[in-house]
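K.L.:
Scrolling down, you'll hit the structures one after another.
Just so it is clear, none of the values below were taken in a lab; they were calculated from the coordinates. Please read these numbers as outputs of a predicted model, since none were measured by experiment. Cβ atoms are built from the backbone, for glycine too; each structure is taken alone.
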Structure I
């Protein structure tokens, strides 16, 4: 029997995605592992240091471990890295009840705004938030470009298994609409109007009262969905819902990684941050700190673990 689970991969000290290709590969591997484990993914958000998913599955830990292992192998091979990606355990939380479901999906789909990566939930690119009610809300989604099985297979890892209805865009990335349960997600929200409301409402005590009507367990709070973040961080995420703290000129982690990998490393004769010596790492850290005014925490996670 399948149940709904919130699944979260965390890597607080090191970015999980250094470029758009990494994001695309994670989507492709999600599609493949979901099919292989018969998991139904309703919503997903891929942040620089963690990933949120709401998935119906009979074995969430097996699905989650398989996805993380596959992505880690890809990432390690691409960047010459070794070892596990992120924290030892994958966070898994069972969710039951209509209002619990809506709350969980709200938190997943609004994650870009919570982490100040976008002014609104719909402004964050690496998330499935634009998939629901896309036509009614006027969102232009990637179109099917690669549909023949042979063409799809050519851009995937060898021996990948997938169903015939999976389709890719022109960049060789699976369309979320072809493998995610978007219609099931829409069912929870009922209408485009309510979906807009849920994506824009502020978190308050009414969220708890609504979940209590389900009678299926304790209400889900933002701190339950964001494992590893301090109380002060959670408070800041809630403030970010107002959209007043977003700065479009602020370098996001992906911007910093692009700066490092495409501009700074080639000048040092290197192709990966994982090739840096201690002295090179320190010199690069000083450059990022004094010339680009980045925080020590952002510099450390974008340079990867030594």
Structure II
């Protein structure tokens, strides 16, 4: 089997069969990562450039580790210390890199649609590692993998995304994926952080009361408050946000059931989630990080096998 697409630009472009294939392949790679020798030579002749125009620690390290585990040759490119700061265009940068015979580009960019633009102009396979407030497909895939691993399936599960839905590419990718895989999706947070018309446009439930949202769900994926993307005041203070929408031990103890807690990171402790919840026994946040490497190995492996001759 192979993917229906040459690139991984977003979950929106994937079919349910594509998603299932990536998740099942990730299961096999997770088994590889448990072995004493964690490397397989699957991408030994493949050259991958990590093109990060935005700061990232977890995603970049996760991709680098996945590439090394697959035996690929990697080039790491950071925009801040490059000719980009001297005015070089995106296309010039990539063409210069491609002249070095690169097969794949893992790209993070602050502009929504940047990876889609590249995919139309260069022959290499593109993986979107986050573009503006649009999508972050591998994060949604690793979230789905983690939910499936913990609960047994995605179909029929009730998942709530809590917090800054408006500025979150993780939220959008998760909504696309969970809808395609038969889960029920709710978004919860302050009205100022939830886009208007999202209910009809993306087929999700909307809840402004955090207690009701947590009582409804099987899994709560708590999103980071993205202050760097907010160009206006959308709530009174971080303290007020925590009091109204922070996921606390007290809130969880008040539920009549035990739910799974997730967070894509990095965590603002004491804002969207309290430390005793993030580090508690209901949290699978560290498993998400671990699963990220297996999911990215699967994505790279499947795309490398999907190149045109």
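K.L.:
Starting from the value 57, 44, 35: which structure in I, II was Cα extents along the principal axes in Å calculated from?
P.N.:
Structure of origin is II.
K.L.:
Of the structures I, II, report the one carrying the highest value of mean count of other Cβ atoms within 10 Å over residues 24-31.
P.N.:
Result for mean count of other Cβ atoms within 10 Å over residues 24-31 over I, II: largest is I.
K.L.:
Looking at Cα Rg over 2.2 N^0.38 Å, for residues 160-287 alone, point out which structure of I, II has the largest value.
P.N.:
If we compare Cα Rg over 2.2 N^0.38 Å, for residues 160-287 alone over I, II, the biggest value is for I.
K.L.:
For which of the structures I, II does the calculation of distance in nm of label points 7 Å out along Cα→Cβ at positions 8 and 168 return 2.1?
P.N.:
That value comes from structure II.
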